[in-house]
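Below you'll find a set of structures to go through.
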Structure P
Amino acid sequence: MQEFETLTCVRFVPRAAEADFLNIVSNGGCASLIGKSGGSQIVELDASGCMSVGIIEHELIHALGFYHEQNRSDRDDYVTIHPENVIPGYLSNFKKYDTNNLGIEYDYSSVMHYARDAFSSNRNITIEPKPNPNVPVGQRNGLSILDISKINKLYQCDVCSHLLAGTNGTIISANYPSAYPNNSSCVWLVKTPSGQVTLQFQAFDIQSSPGCVSDYIKIYDGPTKTSPVLMDRACGTGLIPIQIASTNQMLVEFVSDGAVTGTGFKATSSSVQCGGAFYASTKTFTSPGYPGSYPPNIDCTWTITAPVGYRVSLRINYFQLEVEPSCTYDYLKIYNSTLNAVMGPYCGLMGFQSPFVSKSNSMMVTMHSDDSNNYRGFSATYTFVK
């Protein structure tokens, strides 16, 4: 429901005394009527088998008025149904309906699309994409880009929302690198298949104002505006430190008023298996698994951001990574404010007598391991200093 709120104008609210409402029950299955029926409208979401995000969204989209994707009126142009492979009595699930497709193209990646072997009686395919039979179909990870488009079109939503669902993506403000429009409000929901979302800005030019009350970017550690704030309102020009979410979802919000504009921003998203973004005045962090051995084949990134006017002081409490003369197998790198100012790589069993101190208000630490010879890793503590 939160994802609907983030990306569309549809809102699910607790019932007060409305005569027509969705009655969500755990009743042994995952099912919903198509569109509004009136009164107490049952949506079945069994607690033991229907609690994944994709299944919940699938049934709620039915309630919003949409059939399965392979039931569309134009489905024969995109898939071939194999009734000979369907379990007897279940062929009605593959019926073609006279649907209003809203001018939106067929979507193999829709959360409303069945898998290619859905209701198969013999493990052979029941739905064959065409012309390419190898196109992936039938995901239940969440809304697709076209799922969002058709909801917004049907409900005439005046929203600016974007979904980036992949290992890598790019976010740019409208008209970039020309001036972005006035009076705009847009969100980007970034979802990676696994790991933690990272966001690295390549350009940033937003109208500056005291407290960034006019134009600003705000980043949330999660999929909604109720998620914890990862980066509060930012504006002006200059470097923005890399942002790392605690999960595989991050929400980016951009707001502009009716006055001066800038050229906007450009950022790229990716994922890391481990790491974090720190803003507290002091914190101790460690390699994954510490004081046990760190895992093989990891790439971790930690960013530390102090208030303007402060610097970051990082002390290594313990350090043991695989030893190799040039530190190419397992290693730690410390970046002093920018990606070009690197200290390291460091490896082996080392003792660091003095702390590392950044030249500005940010620092980044990265760790890499290969596929063999894993050790305890490291423990480090940072503080902010003048």
Structure Q
Amino acid sequence: MKKVGSVKQGLSTALRRLKNCQIMPCLRWRGIGSDRMGVKKYIRPHVQQMAGYHLEKRTCDIKLDQNETPFDLPEDIKKTILDKIGAVKWGHYPDYRSAELTAKIAEFAGVSEDQVLVGHGSNSLILTLLLASVSADDSVLLPAPSFSLYGVFNQILAAKIDSVALKPSDFSLPVDEILAIYKQKHVQVTILCSPNNPTGNAYSRKNIEKILNAASGIVLVDEAYQEFHQENLTSLLPKYENLVILRTFSKALSMAGFRVGYLIAHKELIAEIQKTCVPYNVNVSAQIAVSEILNYPDLIQKRINTIIAERQYLWLELQKLNKLKVYPSDANFFLMCAPNGQKAFQHFLEAGILVRDVSSYPGLNNCLRFNIGTPQENRHVLQSIKQLDELL
């Protein structure tokens, strides 16, 4: 019996030593042994904590939730685009830098070709710029509320986000607060959306220049809605080497389905940002389609003018409301606040109108956003808004 006891004791000691040696962690790493993390162990910890981008899919007769243009392309232009797409070899890669499209965009924007970087939508270009300029723990300044993906991309890169609240009265930039942060530390990138999404207001050129003068890092100005404001910052590019302008074809130019955007900046800065841009990222169809739509500047301007006229009409009517508050807009959408945002959202759904609930944005509790539709859609929306105002 003594011998058996010694064997058991020796076996227990051996197993205990085995658990403490380097073999067990190696076995666990290969999937042997328990691991409560599951597949998450392969993902960076700060990414695990992110919620990710999510937009609930809903269907309504009138869709006003994504700031899209209400006007599709004319059938003859669509046919021209489809014919050109059908004439190219689909088995060949597109031009890796979208050279022909870059040249047309440069002419359209009034800058040189080496100042333009084209990409698969403006969202991807935000990430491209950040990949080129931001390291983990770098400071990135973001006014809030603003476009949510700015924060998402910086979280992915583990940047330190300095969030500054826009002035609650009119959502203007808190310039003094921003300049105070610049005095305290180096901010690698500042991102300004003007006109701002989701508030709709454009920042004054004077305030943007104050920021450009004081910033030691890049200042990215997202001009996704600049066509509706009809002011832009391209004239400032020769003066500020740290200015980067971001634009898209998804809003005023009716091309959201093709996902094309572009950056404009100092040519040497564009050359550096280009290094982190995925090659061949604008497909053949998108290059052809956007190149073609740029052949119709009169059509583009006519549609922009229609949306601006509709915005003015709606604004005059919306100022007559009693309970609902609507903010002035320089974009193609309005921000509206209600006593109960959820009930207001449901009211529009029941009327067949899909708007965007932006109540989760900082400082926008009970707020909704809706873009300007066709004249017919706008009359229907206005009627629904007035009904809601009377019910409150």
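Give the label, chosen from P, Q, of the structure having the highest value of Rg/Rh (Cα atoms, Kirkwood Rh), for residues 133-180 alone. Don't skip to the answer; put the middle values down first.
Details: P: 1.06; Q: 1.01.
Structure P comes out on top.
Given 0.65 as the derived value for FRET efficiency 1/(1 + (r/R0)^6) of positions 269 and 357 (r between Cβ atoms, R0 = 41 Å, to 0.05), which of the supplied structures P, Q does it correspond to? Numbers along the way, then the final one.
Details: P: 0.85; Q: 0.65.
Answer for the origin of the read-out: Q.
Work out the source of 26.3, 101 here, i.e. which of P, Q gives that when Rg and Dmax of the Cα atoms in Å is computed. Don't jump to the answer; show the numbers that get you there.
Working: P: 25.1, 74; Q: 26.3, 101.
Label of the source structure: Q.
Here semi-axes √(5λ) of the Cα gyration tensor in Å, for residues 149-204 alone has been calculated and equals 22, 20, 8, so which of P, Q was it run on? Walk me through the numbers before you get to the answer.
Values: P: 22, 20, 8; Q: 20, 16, 9.
Computed on structure P.
A further question on this structure: Of the structures labelled P, Q, which one yields 5.2 when distance in nm of label points 7 Å out along Cα→Cβ at positions 237 and 349 is computed from its coordinates? Walk me through the numbers on the way to the answer.
On the way: P: 5.2; Q: 4.5.
It was calculated from structure P.
Something else about it: Taking relative contact order in percent (Cα under 8 Å, 6 or more apart) as the criterion, which structure among P, Q has the greatest value? Can you show the working numbers first?
Numbers: P: 12; Q: 21.
Structure Q gives the largest value of relative contact order in percent (Cα under 8 Å, 6 or more apart) among P, Q.
Given structures P, Q, which gives the highest value for distance in nm of label points 7 Å out along Cα→Cβ at positions 45 and 93?
Q
When helix-only ellipticity at 222 nm (-39500 (n - 2.57) for each DSSP H run of 4 or more, over all residues; to 500) is calculated, the result is -2000; to which of the structures P, Q does this value belong? Intermediate results must be reported in sequence, preceding the final value.
Numbers: P: -2000; Q: -13000.
This figure was derived from P.
Taken together, the values in this text are just the output of simple stated rules run on the coordinates, not laboratory data. Computed from a predicted model, the values in this text were never measured in an experiment. Cβ atoms are built from the backbone, for glycine too; each structure is taken alone.
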